[in-house]
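Given below, in the form of structure tokens, are the structures.
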Structure P
Amino acid sequence: MLEQLLQFDQFIFKIIHFEWSNQVFDLVLPILREKLIWIPFYLAIIIWAFFKMSYRSASLFILSIIILVSLADFISSQVIKKTVQRERPCQLAHMPSTDYELVPCGGGFSFPSSHATNHFALAFFLIFSLGKKYRRIHFPLLTWAIMISLSQIYVGLHFPTDVIAGAILGFIMAFLVWQLFKIMILEKNPLY
């Protein structure tokens, strides 16, 4: 069963990494996965929070996001990756490679994708905390997390199961931090 799952994982990886290959994706997807490109988005969240919430609520909201992403990143990259120690597709000799690298392969482990974990954690936390009042944010936030995660497969750094595991871990982390946020903070400091 595990062997079949790994074969299916590699099969889907090859479709995304090789068959979807085109000049537009080669240009756009490596950029999507870059952390610095999203700084304006993160700043917009901070600015929005301070305009729409009280100073105290906005500060606690932003602090919760920082704790969430830090915790999600630590668990995915320092705990799970170092325990599982799955090699990246670009590190495996038996995986066919493209003639050029879209991004450097890196030396870290693959499972789970920290990009997927962190971005899905943020997306789900924003959905949990703001999605009732701002229902239109669900689709854009999930699309954003999915595109960043797919780009990790496209550039050859992760297998699909790395990304799926990262998305699940991100959801769990967001849910847990949201529950703590509700219990410890929202009862005394409503967001709106």
Structure Q
Amino acid sequence: MMKHLLSFFAFSLLLSMAGAASASTWTFDDPHTNIRFRTKHLMVVDVWGKFNTFSGTITYDPKDITKSKVDVTIDVASVDTDNEKRDNHLRSADFFDAENYPKMTFVSKKIEKAGAGKLKIIGDLTIRGVTREVTLDVDGPTGPFGFMKMNKMAAHATTVINRMDYGVNWNMPLAKGGLLVSEDVDIVIDAELNEMK
């Protein structure tokens, strides 16, 4: 009886180890990854920005992608809208308050399949110390596939947030109605991923 019990535990341990081995860890290929955002200025003009410094890990489970995990950190001071004066304003306490809240984070809580080649990644987005749940609509990931002696994947993700939910409240009313800067912010992520060895 003891022999069979030990064999069962050994088999269970092997299954557990095999399951753990099936998941792999991936990081951003920085030159081929963009984390961008878009707001409306004067009600009609699109203003695009991006963050130049970020890091993250994706734990990818090819057997069950819903068990994968995403963890991303963004350096707020790296905000870049191609206008130095505007970027400095965004870093100030009026917007991101980069001095007191230098990091923005996203940590996934759940991943769901949303059709062929599509996912929904539900997770916590933290900006200025305020955490709210958001859902990323994802195309992909494509791959994994080999390229130049590396394993790679790629994905495209979008979501919309209301910046007021995170205490990013600065604005200016327009004389004929409306606001200088939109409250809704479109977020667009184009990510290439490299498998960590």
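None of the figures in this text is laboratory data; all of them are computed from the coordinates on show. If you're wondering where the values come from, they're calculated on a predicted model, not measured in any experiment. Cβ atoms are built from the backbone, for glycine too; each structure is taken alone.
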Value 53 of percent of Cα pairs over 18 Å apart, for residues 89-144 alone was derived from the coordinates of, among P, Q, structure P
If you rank structures P, Q by mean projected area of the Cα convex hull in nm², for residues 49-112 alone, the highest one is P
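Work out which structure the value -19500 belongs to, where helix-only ellipticity at 222 nm (-39500 (n - 2.57) for each DSSP H run of 4 or more, over all residues; to 500) was derived from one of P, Q.
P
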Re volume of the Cα convex hull per residue in Å³: value 162 computed from one entry in P, Q; matching entry is structure Q
Matching 1.1 (distance in nm of label points 7 Å out along Cα→Cβ at positions 41 and 65, computed) against labels P, Q points to structure P
Note: relative contact order in percent (Cα under 8 Å, 6 or more apart) at 32, derived from one of structures P, Q, originates from structure P
